Structure formats: structure tokens, C-alpha cells
Structure P
Amino acid sequence: MIEKNKGIYSILSSIFFYSLFQKIMSGTSFRKKIVKKFIYKKGLKVLDVGCGPAEILDSLPKIEYFGYDINPAYINFAKKKYKKKGNFFCKEFTNKELKKLPKFDYVLLLGILHHLSDDQIKKLMTLIKKILKKKGNIIIEDPIFVKNQNPIAKFIIKTDRGGNVKDKEGYLNLIKKYFKKVESKIYHQKFIPYTWFVMKCKN
């Protein structure tokens with residue numbers, strides 16, 4: 001992973017500080033709003049890779065949810081709060097997991113790609129292709145660098161824990177190799193200034 005975890009960044013391993021930071025930056029509310037646009041039917045099977053504390057479940061209908069994260073604090077929080085609403089795993093999502101899982105209607109990668117190297121992203125996309133249903137979708141959300149970007153947004157994104165934030169072409173050049181149809185949109189948050197990039201990819 002290309003991630004800063006030492007010094008001040010280490011406090012984000014705490015569920016309290018992670019959730020607080022996401023609320024301040026509107027990260028959680030933005031992700032919930034985006035995901036609600038696509039996942040509104042009951043009974044869908046959803047895989048959330050890098051699910052964190054799984055707070056996205058607050059905005060989803062009754063679904064079959066599987067969340068993976070390597071942070072035990074996040075997973076323990078999710079298990080206590082959501083209990084039988086989901087299946088939570090404190091481990092990496094690897095090829096070994098494929099045999100244990102069903103095929104999914106949606107895979108969520110929310111704020112994940114910019115923490116991974118390009119090689120890790122390629123391996124992850126290969127796994128997701130195998131686990132998605134024939135007409136399944138993947139929803140990706142990450143920070144992005146754009147031209148004439150708000151300087152505050154640019155500064156915050158540069159100091160993010162993830163060390164592989166890209167521009168639009170950088171993200172699309174990687175993802176389009178794996179999916180037939182990729183829709184994308186850039187969102188500019190006014191307060192606190194931030195820039196989000198969302199992709200919906202169809203298998």
C-alpha cells in the first residue's frame with residue numbers, strides 16, 4: 001500500500017478520529033449520497049472492499065453486505081454497531097476469498113484506490129472481475145487532482161494518507177482496461193474545499 005501511517009497520520013487508525021475526520025470533511029455523507037443513487041433495491045449482494053467502520057450501511061436498503069478491512073478497530077466497530085446487517089472480515093481481500101463468497105451485484109471501492117500502487121490496483125480489478133455478476137457494477141470514489149483546482153482542496157489532497165492520488169486520465173487509463181463501460185464525474189465540494197472523482201463501471 002502507498003499510505004502514510006506514521007506520526008500524525010497514525011491517529012486515523014482510531015475509529016473515533018477517523019469518523020471525526022470523515023465528518024469534518026463530509027467524506028461519509030458524500031459517499032452515502034453517491035451510493036444511494038445506485039443501490040436502492042432490496043436483496044442485492046454488495047461487496048465493500050476497504051469498508052472502514054461500514055457506516056455506508058446507514059444509507060443502504062436491506063441487502064446482503066460483505067465488508068473487508070485490515071483495521072481491527074474499524075471491523076470491531078462495524079460488528080458491534082451493525083451485527084447481523086452485514087458480514088465483516090478483518091483481512092485483505094485476496095484470491096483466497098473468492099471461493100468463500102457469492103457473485104455480487106455491486107462492489108464498492110470508496111476512497112481506496114489512492115492508497116494502492118498501480119500493480120495493487122490491477123490485481124484488485126482482476127479479482128473484482130471474477131467476483132462480479134455478469135451485469136454487475138463497481139462504484140469507485142477517490143480524491144483527484146484537476147487543473148485550476150482550489151488551492152485548499154489541492155493542499156488537503158496532497159497531505160492525504162494515500163500516496164497515489166491521480167488525475168482523471170490516470171484513473172481512467174487503469175480502470176478502462178478491465179470494464180466495458182465506465183461513467184465518471186468530478187465533484188467540487190465548496191466547504192471544506194475538496195475534489196472527488198466518482199466512477200461507475202459495468203462488467
Structure Q
Amino acid sequence: MKLLIVDDHGIVREGLKAMFSAETDIDVVGVAQDGYQAIELTKALSPDVVIMDISMPEMNGVDATRELVTHSPGIKVIVLSVHSERNIVIEVLRAGAAGYVLKTYLFDELVRAIRSVATDGFYLSPRIADVVVGELLEFSGNNQEHEKTTLTPAERQVLQLIAEGNTTKQIAKRLHKSPKTIDARRRQIAEKVGASGVADLTKYAIQEGITSLD
């Protein structure tokens with residue numbers, strides 16, 4: 001099967017690529033350093049499975065996953081991350097990921113996850129499975145908390161760019177929108193998450209795994 005590795009750390013990309021060379025049924029066809037590059041390489045290389053980090057500059061792994069599964073039917077995304085926080089895990093799964101493996105586990109588990117999702121299965125690391133079960137138990141009978149802080153993909157994109165230090169004009173130019181539109185979207189985001197300024201928005205973005213500022 002064809003595999004694409006997406007991570008903003010070069011040593012992780014190259015390390016995984018080297019380890020996969022011993023797996024005869026897995027062919028690493030490319031590596032990407034952010035969500036935008038992942039989308040472009042997916043179009044060009046048509047991988048079967050994508051290994052996706054979450055905290056990356058420009059476009060994070062959650063939004064990239066949502067984009068990939070929407071526009072590339074049949075593709076399987078496995079998130080490989082250090083994050084095990086409930087809100088991040090649930091957001092990733094809602095985005096369409098077929099698997100979630102923690103970086104603290106051994107390489108063999110990642111290989112098992114790949115083979116599982118490649119055959120239309122689903123794979124969660126044990127700690128992540130516990131998080132999901134806890135979420136389901138808590139969610140039953142009360143979903144208001146989840147609805148009130150849901151950001152649209154467009155809002156998440158603007159929030160990430162704000163948290164990474166871009167000005168309104170820079171964001172407008174990057175997204176091909178007017179500064180007025182970006183300001184309006186920024187106010188909407190702040191109202192939704194209860195933020196009073198850039199510091200609060202940045203803190204929220206980090207907590208939600210939208211950016212890591214590494």
C-alpha cells in the first residue's frame with residue numbers, strides 16, 4: 001500500500017520513512033511538512049494511507065484531515081500525535097480520521113494501525129480508546145457544551161493564522177479575503193470561545209491543538 005507521512009519535524013519524517021523501508025507491504029511515496037503540502041501531495045501521489053501529525057504551521061492536522069477525507073474519497077488518515085486531550089481527540093475523529101496512535105507507543109503499533117485501516121478497519125491506541133469511551137458516556141444526554149464552541153473550518157484557519165502572529169492584512173492576503181471580512185471572522189471566533197484578545201485566542205488555539213507554536 002502507498003503511504004504519505006506528514007509531520008513538521010524533519011527527523012520524524014525521515015525516521016519513519018527509514019523504519020517503513022523494512023515493511024514489504026508498505027511503500028512510503030512521499031513526505032510533507034504541513035497540511036497544505038499534504039493536500040497537494042495527496043492529489044499528485046494518491047496514497048492509500050496518510051500518517052498525520054496534529055500541531056503543524058500553516059495548516060494543522062485536524063483541518064488537513066477534514067480536507068483530505070472530503071475531497072479524496074477512500075483515503076485513510078491515521079493521526080500520530082503526542083496529544084491525548086479529550087477535546088483534541090474528538091475533534092480529530094469528527095474530522096474523519098480512521099485511526100489515532102500516540103507517539104509514545106512503539107513503531108509496531110503504528111504498523112498494525114496502518115494495516116487495520118487499510119482493510120476498512122479503525123484503530124485507536126488504548127489510551128485514546130479510553131478517551132473516546134469517556135466522551136461517549138459524558139456526551140449521552142448532554143451535547144450543549146460541544147455545540148457552543150464549535151468553530152467552522154474557515155474560523156479554525158483564521159484562528160491558527162492569528163495565533164501564529166499574522167496581522168489582519170497578512171491573513172487577508174493569504175486567504176484572498178478583505179481585511180474587513182477577516183476582522184468580522186475574528187470577532188465571531190472571539191465571541192464563540194469567550195476570548196477578549198489575541199492572548200486568549202492564542203491560548204485557546206494551543207489548547208485545541210490548532211497550533212503548537214513550536
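Every number here is computed from the coordinates shown, using simple stated rules; none is lab data. It should be emphasised that the depicted structure is a prediction, and the values quoted were computed from it without experimental measurement. Cβ atoms are built from the backbone, for glycine too; each structure is taken alone.
Can you spot which of P, Q the value 17.9 was calculated from, given it is Kirkwood radius over Cα pairs in Å?
The read-out was computed on structure Q.
Once relative contact order in percent (Cα under 8 Å, 6 or more apart) is calculated for every structure in P, Q, which label goes with the largest value?
If we compare relative contact order in percent (Cα under 8 Å, 6 or more apart) over P, Q, the biggest value is for P.
If you work out Cα Rg over 2.2 N^0.38 Å, for residues 88-191 alone for P, Q, which one comes out largest?
Q
With helix-only ellipticity at 222 nm (-39500 (n - 2.57) for each DSSP H run of 4 or more, over all residues; to 500) derived from the coordinates and found to be -9500, which of P, Q does the value describe?
On the way: P: -9500; Q: -16500.
Traced to structure P.
P, Q: which one has FRET efficiency 1/(1 + (r/R0)^6) of positions 104 and 184 (r between Cβ atoms, R0 = 35 Å, to 0.05), as calculated, at 0.95?
P
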